[in-house]
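The structures come next, written out as structure tokens.
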Structure 1
């Protein structure tokens with residue numbers, strides 16, 4: 001496998017962000033993250049006790065009401081512990097509107113091969129505006145980038 005892989009995607013919220021990948025099989029509500037560390041505090045969640053801070057968050061979709069999603073993400077942003085970009089499989093209105101309002105790059109409709117190739121800690125660059133994701137397996141960060 002090549003060290004540097006590129007994938008197409010659809011832009012939902014413009015911008016670019018990069019960092020170590022953090023993969024979740026579970027939907028996430030940002031209100032269930034510690035606002036000072038970005039650590040997921042939802043018991044039983046795939047990311048329980050892991051931080052979204054500075055990461056490229058890859059997850060199926062979001063969950064929660066608009067108030068808690070927006071408040072949770074806002075608190076992460078003001079404390080400098082929000083994800084740098086988000087890749088989702090299934091957009092849902094609450095997550096999408098929250099991320100657009102908070103100006104975090106968000107994409108979906110990613111090439112299916114992306115989900116087979118990306119692993120936790122791979123260095124990922126999401127250029128939502130250009131509709132491109134780059135995964136650099138040789139520069140795996142394994143944590144905050």
Structure 2
């Protein structure tokens with residue numbers, strides 16, 4: 001199975017540096033952005049990104065706004081929300097807007113990676129179904 005390509009989006013640079021190292025050490029391909037706008041630009045440049053780990057509290061475009069734009073522009077990309085400032089309201093809103101899951105900082109790396117793998121599996125399954133539908137449309141028969 002190919003490694004998951006993750007985009008880590010957080011405005012706390014030391015946290016990002018540490019997480020990029022930890023994720024890369026475990027075999028993940030990791031891109032990072034320090035803002036929602038930068039994340040959207042990277043998603044346009046790197047179509048292989050499958051899962052976004054997204055901080056909720058960021059200056060400028062916050063995580064909820066970024067999630068909305070990701071889901072609008074890149075509907076198959078899965079998003080795991082991550083925050084140290086969680087509220088029940090933001091968790092519920094994130095899930096309503098299509099986040100795959102929601103975790104509190106600091107979270108156990110193994111728990112995070114379980115969520116990331118689940119999100120990647122969901123995206124890959126959606127892509128397979130889309131491909132099968134395209135093949136059926138082209139061939140006019142079941143795959």
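Can you spot which of 1, 2 the value -17000 was calculated from, given it is helix-only ellipticity at 222 nm (-39500 (n - 2.57) for each DSSP H run of 4 or more, over all residues; to 500)?
On the way: 1: -5500; 2: -17000.
Derived from the structure labelled 2.
Match the computed value 0.70 of FRET efficiency 1/(1 + (r/R0)^6) of positions 25 and 121 (r between Cβ atoms, R0 = 25 Å, to 0.05) to one of the structures 1, 2, and report its label. Before the final figure, lay out each step's value.
Values: 1: 0.95; 2: 0.70.
That value comes from structure 2.
Where is distance in nm of label points 7 Å out along Cα→Cβ at positions 57 and 73 largest, in which of 1, 2? Write down the numbers at each step before the final one.
On the way: 1: 0.8; 2: 2.6.
Of structures 1, 2, the maximum of distance in nm of label points 7 Å out along Cα→Cβ at positions 57 and 73 occurs in 2.
Distance in nm of label points 7 Å out along Cα→Cβ at positions 41 and 113 was computed and gave 3.1; which structure, 1, 2, did it come from? Before the final figure, lay out each step's value.
Details: 1: 4.2; 2: 3.1.
Corresponding structure: 2.
Please compute relative contact order in percent (Cα under 8 Å, 6 or more apart) for structures 1, 2 and give me the label with the greatest value. Show your work: numbers first, answer last.
On the way: 1: 38; 2: 19.
When relative contact order in percent (Cα under 8 Å, 6 or more apart) is calculated for 1, 2, structure 1 comes out on top.
A value of 14, 48, 34, 5, 0 was computed for P(r) over Cα pairs in 10 Å bins from 0, in percent; which of 1, 2 is the source structure? Please report the intermediate quantities before stating the final value.
Values: 1: 14, 48, 34, 5, 0; 2: 12, 43, 31, 10, 4, 0.
Derived from the structure labelled 1.
Read-outs: derived from the displayed coordinates by stated rules, not from any lab. Computed from a predicted structure; not experimentally measured. Cβ atoms are built from the backbone, for glycine too; each structure is taken alone.
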